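Structures follow.
Coordinate-derived values only; no laboratory data. What you see is a predicted model, and the numbers here were worked out from it, not measured in a lab. Cβ atoms are built from the backbone, for glycine too; each structure is taken alone.
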Structure P
Amino acid sequence: MTDLRARNRQATREAITTAALRLAVEQGPGGLALVRVNDIASAAGVSPRTYNNYFSSREEAICGGQADQSRRAGDALRARPAGEPLDVALTEAMVDLFTDPEPDRAGLRMIMLTPELEGEALRAFTVGETPLAEAIAERTGESGLRPEVTAAAVVAAIRVAGRHWLTPAANRPFADVIRRALECVFT
């Protein structure tokens, strides 16, 4: 029963974040203030009270998918083969996590380039640092500063890769941009 309840909660959360991001993209950066809790709840098929059980702001709801994805970074690393070098394991784990499926450019652009969402987007990306640092520590047997700094650098590289991928000059798959960004961390 607990697994079913957890899956239902996650499905509700995903429905809300999907609806919030879709409505935000439809309104555009200048119309972000027009996206209301009642509209998000209605589009997600939930009540405003249910919405409020999951999110405290529309910015949090809009960036909720990125936060959920970031929280899975540690599990993504743990899923990699034990014998893989750390840099390879981290790179492939992050590519798998953040590009399957490849992000929607309009949604990512909305999240990363809208001033009202900037702080929440940063928080959404950094929520993965602790679980990722824990997975790095488990994999390497190290504790303390090195796993934490490595996790922070990886998360920052993913965030920067996302911004770079949104530029006209980056006309290649997001996976390639992530790999290049992480090369900067590990070389």
Structure Q
Amino acid sequence: MPSPDQKIDALSAQDRSTLIDLARASIRHGLDSHQPLAVPVNDYPESLRVIRASFVTLNIENRLRGCIGHLEAIQPLVKDVAENAFAAAFQDPRFPPLKADELPRLEIHLSLLTPAQPLTFNTEEELLSLLTPGKDGLILEEGYHRGTFLPSVWEQLPQPKNFLRQLKIKAGLSPLYWSDSLRVSRYTTESFS
């Protein structure tokens, strides 16, 4: 099985389609059994068995219906996608569990994360200068406060200062909060639906 440190190539159109189908199958299975689909990992090609972190975002009519994922690569990609799809549909605390009549309208978006790299900075201005809008996903950590925004959030928050302020709020901090112990890491995603 590939390690999380090896270089990961972009997936083929077939692999992407397989992952979307797998996410939908896990949600369908969850409607019937109230648990994620058990994935026979070795039945999938090596490109889908790589240890890789994913997020599954669910929308209905362009409105968020659930989003769950992992920031660290902990298991084979097919297993991660199946578990996160189930969790996004039934365990996102912001939404009630998905109902069967919603499934036909469900849009499934997958984001596959690269390993996060810590950023080095001394001031907020310096941090803002390091950001690449539209490309960077960020993880912000301060003590027990933690939050992340996927790169897709830049579509709603295109200005770096506002992006960072909203991420601080998501992490449970004041939008103007600053500390020398604040940690920020950057990652990118391969996203598709």
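If you line up P, Q by volume of the Cα convex hull per residue in Å³, for residues 84-123 alone, the top spot, with the largest value, goes to Q.
Comparison across structures P, Q (criterion: distance in nm of label points 7 Å out along Cα→Cβ at positions 116 and 156) gives the highest value for P.
A value of -23500 for helix-only ellipticity at 222 nm (-39500 (n - 2.57) for each DSSP H run of 4 or more, over all residues; to 500), calculated from one of P, Q, originates in structure P.
One of P, Q was used to compute distance in nm of label points 7 Å out along Cα→Cβ at positions 36 and 68, and the result was 0.8. Which label is that? Provide the component values of the computation, followed by the final result.
On the way: P: 2.5; Q: 0.8.
Label of the originating structure: Q.
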